[in-house]
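See the structures that follow.
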Structure I
Amino acid sequence: MNTLLRWLLIGLLLALGAAGYAAWRVLYRPNVAAFAEGDAYLYIRTGSGFGAVRDSLARQGLLREPGTFAWLARWRDYPARVRPGRYRLGPALGNLALLHLLESGRQDTVAFELKPFHYLENLPRQVSRQLETDSFKLSLLLNNNAGLRARFGLDTCTVRTLFVPGRYRLLWNTSAPAFLDTVAAAHRRFWTAPRRARADSLGLSQVQVSVLASIVQRETAQPTDKPLVAAVYLNRLRRGQPLQADPTLLWPLHGLGTRKRVLNVDKRVASPYNTYRHKGLPPGPITTPRPSSLDAVLRPAHNDNLFFCARPDGSGFSDFAATYAAHKRNARRYQHRLDSLGVKR
């Protein structure tokens, strides 16, 4: 082999090596930046184009070489196939693996925590803080009586019974209808055959159990007191007595969570939720009851108590009584405690 041919062969091999390295660098070399806290997340909003994806990657410093990613993305025509979502980016991802991930739509789910809410308008705000879900569309669905009846057999007063607080695994870009469908599925899973049977034995519908559980939940946060509070209200319902539940007075006044004391003037509020004026259960829940509150209604204590009052020691527990005279003594101690603390409302 002469010298010229040898140098041509060496040059060809070098060129092939350089081309191979360039291809490896563009396609496979890890390009997602490593972060001390571990994986990073890329959020692509619904309707976003490639420019928004590229800007988000650059703004968060997620890529070591944004240029090679942009070149490969255009070569693969990714700008025409952008899919929204929340994507987990590991530090070992090269451009090709990253594009495969984004093109596939295999996004990471969000651990969404549904917290109890008192008023329907609170929910869209709560959801939009954790998900991309359109809060305006969700609000429209929640306030559409005809749609609620058709989909869930509920209305604007009772739709809050559909929501069982807890943790949900959801896609970040879950739509408003899909969000409600997910919640409805969790509701169906909660209402097992044994729970439905216990509700029937109490002469209550699932909605009525939720309404009563919402009152129990607002009355006490103590797990051991919940069945006792439920028993008081169930005893009153059986006797045809008004529930006289203070939290139901505060609900129409938008005072839940802000008021610490119920005044006599509050008992005159003109509302179907006023259980001092109206016998039976109110037309809807006053908050979204947790599973523990629902189960407290389904498994109430067995006694003849008709009254209860918060203990004056601030423990969060209540004193229970079967007679009005005993209740008045308990209530007097509690009122004296509030007076000594200067609590007016």
Structure II
Amino acid sequence: MPTNWETADVLKTPMEIAWQFDYEIDIEKLRNLYSKAKQRQWDAERDVDWERPVDPSKPIMDESQFLFDRIPVVQRLSKSQREEFRAHATAHLLSQFLHGEQGALMTAAALTHAVPDYEGKLYAATQTMDEARHVEVYERYINKLAIVYPISPWLKDIIDMTLQSDHWVKIAIGMNMVVEGLALGAFHNMRRATTCDLLRQITSSVLQDESRHVAFGNVYVGETIGDMHPDDREDVAEFAFRAVKTMSDSQGGPRGDGPRRHDPGFLQVLERVGIEVKDFVQGIIEAQAGGIRAKLPPGQIHSFRDLMMPALVRVGAVTERSRERYAEAGIPVWEDLATLQSLEEPDTGDVEIPEA
């Protein structure tokens, strides 16, 4: 079957390709991470119980944690409309997981050919396989639940920015630390919130892989930034700021309490269940006036505060100059590593997510 170029979005990138003929592994933590990546490979067909039922008429998320149910216009829907809305709103969220995993598949492949070190190439190759598996499982699950929705513009912007960057460190920061930091928190929260056994099994398996990807950013990027010329370090820090700012603006600010960027895919969800956009927006205003805020339920991870920003600070991707940029943008530079470190094994930098 020929490639369908009509649905493809093609980018040109300035990334260099690096051969490496020194096959010694100098970073022991990376050796351990690569070893674990090999040992923990799983098969999306063999190891996932696809016979487990997915009933779109039943809540996929714990209703106490499905914030849309608190919006008056949603509460006024009929029972069947609410069921359809929950299924498709969840499918829209999971579609962003799916598209993000395809982005991670491409960035991991780019890292494989761009990183200058042998051990980095080996590990990035395992991440490429991980991401291919994640694309496979989320596409298959979403189509059991509802349909695949389009990628959110902000997510595509940040992945495109990462793929078109001019240095592999920026790719590692954009994907392994910023996007994967967001994903690690989102997957953890999804596993806690879902009532679907199949989705919980998938997400638990994905989490084990994602935790290694974030660890790779810490182990590998930190050493490289530390060896950079100050001007190059500032360039990397500026890229990190732009990536965080893009994500922050799309999510209603770093605390998630501001206006969010227009999302055509979610508008399709509203249209499908017969909700007018103006009525939905008015419903959010009513909910906020009633004291309802989009806060994470207890026990869930805040990706910006708990993972992304502390990780960037730790590897040196936040400089004194870029701190001023964050301050001007109203983005706190959270530095508390407690949550991040509580998920990591000190000998490998690998992350073990505790069961909910």
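Thinking of I, II, which structure, once Kirkwood radius over Cα pairs in Å is computed, gives back 21.2? Going label by label, the one that fits is II.
Thinking of I, II, which structure, once mean count of other Cβ atoms within 10 Å over residues 162-169 is computed, gives back 17.0? Intermediate results must be reported in sequence, preceding the final value.
On the way: I: 17.0; II: 20.4.
Derived from I, not from the others.
Taking relative contact order in percent (Cα under 8 Å, 6 or more apart) as the measure, the highest value among I, II is held by II. Out of I, II, choose the structure whose coordinates give helix-only ellipticity at 222 nm (-39500 (n - 2.57) for each DSSP H run of 4 or more, over all residues; to 500) equal to -14500 when calculated. For helix-only ellipticity at 222 nm (-39500 (n - 2.57) for each DSSP H run of 4 or more, over all residues; to 500), the value -14500 is produced by structure I.
Of the structures labelled I, II, which one yields 13.4 when mean count of other Cβ atoms within 10 Å over residues 146-153 is computed from its coordinates?
Considering all the candidates, the number was obtained from I.
Structures compared: I, II; top value of mean count of other Cβ atoms within 10 Å over residues 106-113, i.e. the largest, recorded for II.
Every read-out reported here was derived from the displayed coordinates using simple, explicitly stated rules and does not represent laboratory data. All values derive from a computational prediction rather than experimental measurement. Cβ atoms are built from the backbone, for glycine too; each structure is taken alone.
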